[in-house]
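These notes open a run of structures that come right after.
A short reminder: the numbers here are calculations on the coordinates, not readings from a lab. Please read these numbers as outputs of a predicted model, since none were measured by experiment. Cβ atoms are built from the backbone, for glycine too; each structure is taken alone.
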Structure P
Amino acid sequence: MELNLTRLLRLNSEPDFSSGHASYYVHLPDLAPFGYLHTIFAPPDVETLRRCAESLRLPAVLNLFFTYQNGADLFFNALSLFGVLEPGRLLSRMSERSETPFDLQELNSQSRLSAEGEWLLIGSYSFDGTRVMLHRPTGGVQAVERKRGQKLSEWPCLGTYLKEEMERLLPLYDEAGKLLVEKKYTVPGSEAAA
């Protein structure tokens, strides 16, 4: 089961740009001066991950995912995978490349998902806010429409979700990172021929 996004996206081992917080791939200056198709955040420190794992009862597969990366913004933010942040961390506005992933712990508390519940919110799609949910007991993943709560797609595990979604999304973009279809097709359960 592959959980390393760099490998799943077939990215060069060397990013276009790297900061202490993240690696950036496929520069998109025509879309935004500091825009990149993929931002993959550096793994969290051990103590931050341990605290979050305890408070959110993170499944082992999610802990393993965080050993490779601490979340990501993929396909020019079409898909965000959340990360873990140390408590009280503030965003630095001193650099345009100091952003952090969306905070897994904060977003789960805002969504009113119980730490004792079966589901964990681990990501979202920007087009309509479709949520990526991980089932704690089985490790299964579902894409759930935000407004109606309708299940759009499901996968047996996080590795399958990542593999199949990267394979589905990659052909929707050209080599320069331009989306070749309407943005609604970036959401699972939609069909588009690139």
Structure Q
Amino acid sequence: MVEDITIDELGIERIVPRRGAVKFESGLMAREIPVFCGIVKKEAPRRAVEIGTWWGLSSEMILEMSPDCEIITIDYKDQKVTRPPELGPPDARIRFLIENSKTVRLPEDWYGATDLVFVDGDHRRNGIVNDTRLAMSLVAPGGLIVWHDLIEPGSDRDLAKGLQSKHKYYVSEYLYNHFPLTTYRVQGTVLGLHRFEPGPDQSPW
């Protein structure tokens, strides 16, 4: 089940990171970056996991918004070798795991104790189901899961990038139709949010 939520309802401010709100290959859209940073700033996570590293730019934004955060980022392939030189070297404070998210084992004390999990890995059916299950196993009570590419069904973007495309982006299909808990899609973005066990009378934000 997916419900829409606005920036005002989230109670965040848009924050542009030092690198700027710039769209890079296989990353957040430019208009999403200040929203993502605003969410992270408000959450102030002590531990964060990113599933789907690419160049590690999202992890670097998390660290910029929450400088004391411990971060692990997971990718099946080391993409740092393709990172453009103008971005500089990856932040040494981030722990890169070059492993398949289907088989990765994180430190035991991270399970059920991770404040923020960002899911932006394999968008095919098995990938998104697996990565969502991994995120649910990691997130702490009160913690937040963020998915990328939660596309509004029937939109132009859905027709271009969703189930109709050769890439078969199942993020929307799974979260709208199969994930048994409420996810919030941030209007004007393709970011999806789920607060883990917020309590019966609490706002998720």
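Computing relative contact order in percent (Cα under 8 Å, 6 or more apart) across structures P, Q gives 16 for structure P. Of the structures labelled P, Q, which one yields 2.7 when distance in nm of label points 7 Å out along Cα→Cβ at positions 8 and 40 is computed from its coordinates? Here the read-out was taken from Q. Computing distance in nm of label points 7 Å out along Cα→Cβ at positions 24 and 128 gives 3.2 for which of P, Q? Source structure for this number: P. Looking across P, Q, the calculation of Cα Rg over 2.2 N^0.38 Å, for residues 16-103 alone that yields 1.03 traces back to Q. Of structures P, Q, the largest value of FRET efficiency 1/(1 + (r/R0)^6) of positions 80 and 136 (r between Cβ atoms, R0 = 25 Å, to 0.05) belongs to P.
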